[in-house]
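Read-outs throughout are calculated quantities, based only on the coordinates presented, and are distinct from any laboratory measurement. None of these values were measured; they are calculated from a predicted model. Cβ atoms are built from the backbone, for glycine too; each structure is taken alone.
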Structure P
Amino acid sequence: MSAGNLVGTLLYFVLFNLGCIVILTPVRVDPFIVRLDWPLLILVPWIATAFLWRGKVGRLAGVLLLLTYVISVILHVILH
């Protein structure tokens, strides 16, 4: 159930909300966001889905997901 919630929420926020916003006004996207955040937006849910597909998310998977988040924050602080 939580996996469906994760994927559904992600799709809703990205597709529906962005679609509604773009109808009202164009959205400019910083090239830094395109290079860093968009690949993560695609990659991390696939990684999480692979962990959830096995039926269990262990500590190692949790550490990997948390580490991905921490690295993303550090890259934002250093590079932007």
Structure Q
Amino acid sequence: MQNVDGSWKIRMNHELNELMKNADIVRFTNIRRIARIGHVMRLDEKRTPKRVLEWKPIGRRIRGRPRKRWIEYVEEDI
């Protein structure tokens, strides 16, 4: 949020609650994530976000429990 003098102010939790009208923030982020994946999937094949989404890394992952990728979180949301 930008003040009148041009400086930026960090919003407090109660200000965010008023702005969001007490909506569930986790549900909001999940909905936005699904909307974003839909946008990226409609992009042209040459666009960077689309290429990153479809990119398959070369090599092996490190030992241990694998970290989740962004697309795996989106699949859980759906």
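If P(r) over Cα pairs in 10 Å bins from 0, in percent computes to 14, 28, 28, 23, 7, 0, which of P, Q did it come from? Checking each candidate, the match is Q. I have 0.65 for FRET efficiency 1/(1 + (r/R0)^6) of positions 17 and 49 (r between Cβ atoms, R0 = 35 Å, to 0.05), calculated from one of the structures P, Q. Which structure is it? Clearly, the read-out refers to Q.
With FRET efficiency 1/(1 + (r/R0)^6) of positions 25 and 57 (r between Cβ atoms, R0 = 35 Å, to 0.05) coming out at 0.65, pick the structure among P, Q it was computed from. Attributed to the structure labelled Q. So helix-only ellipticity at 222 nm (-39500 (n - 2.57) for each DSSP H run of 4 or more, over all residues; to 500), computed for just one structure, reads -15000; which one of P, Q is that? This value belongs to structure Q.
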